[in-house]
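*Asks:* Structures incoming, each one as structure tokens.
Derivation of every value follows stated rules applied to the coordinates shown; laboratory data play no part. In this text the structure is predicted, and so the values were computed from the model without any measurement. Cβ atoms are built from the backbone, for glycine too; each structure is taken alone.
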Structure P
Amino acid sequence: MAAEHATGWTTRHLLGFDTETTGVDVRNDRIVSAALVRRDSTGAHVRSWLIDPGIEIPAAAAAIHGFSTEHVRLHGRPSSTALDEIADALVAALREGAALVAFNASFDLAILDAELARHALPSLVDRLGGAPVRPVIDPMVLDRMAEPQREGGRRLVDLCEHYGVATGILHTADADTLATLEVLDHVLERNPVLAAADPEQLHDRQAIAVAAWRAVHHARKAAEAAQSVLDALMAVGAPSARA
């Protein structure tokens, strides 16, 4: 992280989180690697895990993150042990007042909780004594909030290019996490309204924004379906009205 880009509370305790997985189905896919990057006044401190998920890693997934089934079976740690450590470290940081930062955070948190349940391990909420997992800061969501009309993709690689974040090899959990933290710095630096909010406020604003986007999406789909019905009524051969 380039210190000159840090702003406000981002110079304090942040915990970046990322996973690499066997796929994108949070119910059935598995975590193959994970990273937690603690960033505070002393710098960035990376902790990473290579995990044997206990199933075959599809070739398409291995092509993205570089971990084959053979590699993780030889070098990876058992899922239950690694997942328990990840969850404990994440919860400990939240209890210490850290803000959790993740790109497309809903995916990483959902697949982690699904994995914990699969291994009969306590969920994040259980480990927090029933408290919600918050604050969670998602630079992907904040970027869309800040520049909703901007064209182009909003993948991590797209935002790194947009904000001029130098990257090494993305699609490793530690590299993705470090890049995500720097993207966050740039998003806040360019948007004073977001930068003025604290992590708890950003967490709530993100939730409202995501709910609003979903409502707009569903309304658009409903309007398209209604228009299809209207078009069908005017199509050749449409049934005539009963006398």
Structure Q
Amino acid sequence: MVKLNKKMALALVAASMLAAPSIAQDKKGTNLGDKEVPATESSKAVDTLTLGYRLADYARTTKDARAMIVAAKMVDSVTVKEGTDKGKIEGTGKGTGEAKVTTSADLFAEAKTLAAGDADIIEAVEAAQAETSKGVVGGAIRTVQYVPGNTTWTVRFAARGGEPLVVGVRRDSATPVDLKIYDENGNLVCQDMSHNVTLYCRVNPIWTGPFSMKAINHGGMGTGLALVTN
């Protein structure tokens, strides 16, 4: 039998503790945790912006001016930084166009239109505009791109392990678009194939590493897309 003295035992314990992180950060398999992780300020910003856009879509469909006011205030509350990496476009489609960014001012204007002359609602719109927060919540990054029909727009970015990655994509035309998120190993970790105007994905990465967003335009016509992420 081999006897370990105290110094040897401590050395072995220290070595095992140093080796543990390398095993935990193996970065093989799928970079997707099965447990919810606490929201960060930046993930909350993207959640607020995406929810505001979705509420605006609902208000537009139901012609609800008051819901549009709330949507405008939500969008106005988020400070947005414009992204510089436009990614790449792949596919058989061709054509050029311009991607439009929906602002809180646009939504307030829509609310006035939906009011259809109702003085009380118009007054509520003007009151909401007067108290706009000018971006209380920060951390959202927005990248806009025109995506021709039958093409895929890919943007790559990094995400921190243990923090939520939140991604929203909003189209400005009627063409159907799918949203898919892949980790660095090519594994699909989230998708939204609802064809809603505003698409949404939330991923809980295990380790810090790169991810890629693919917005797939299945239609024959192009569309402007606005990608928001933290």
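*Asks:* Which structure, out of P, Q, was helix-only ellipticity at 222 nm (-39500 (n - 2.57) for each DSSP H run of 4 or more, over all residues; to 500) derived from, given a value of -16000?
*Replies:* P
*Asks:* Who wins on relative contact order in percent (Cα under 8 Å, 6 or more apart) among P, Q, i.e. which is largest?
*Replies:* Q
*Asks:* For Rg/Rh (Cα atoms, Kirkwood Rh), find whichever of P, Q sits highest and give me its label.
*Replies:* Q
*Asks:* Have a look at P, Q and say which one yields 1.2 for distance in nm of label points 7 Å out along Cα→Cβ at positions 66 and 114, as calculated.
*Replies:* Q
*Asks:* Another question, if that's okay. Match the computed value 0.90 of FRET efficiency 1/(1 + (r/R0)^6) of positions 50 and 162 (r between Cβ atoms, R0 = 30 Å, to 0.05) to one of the structures P, Q, and report its label. Kindly include the intermediate steps, with their values, before the conclusion.
*Replies:* Details: P: 0.45; Q: 0.90.
Of the structures listed, the value fits Q.
*Asks:* Who wins on Kirkwood radius over Cα pairs in Å, for residues 82-209 alone among P, Q, i.e. which is largest?
*Replies:* Top value of Kirkwood radius over Cα pairs in Å, for residues 82-209 alone goes to structure Q.
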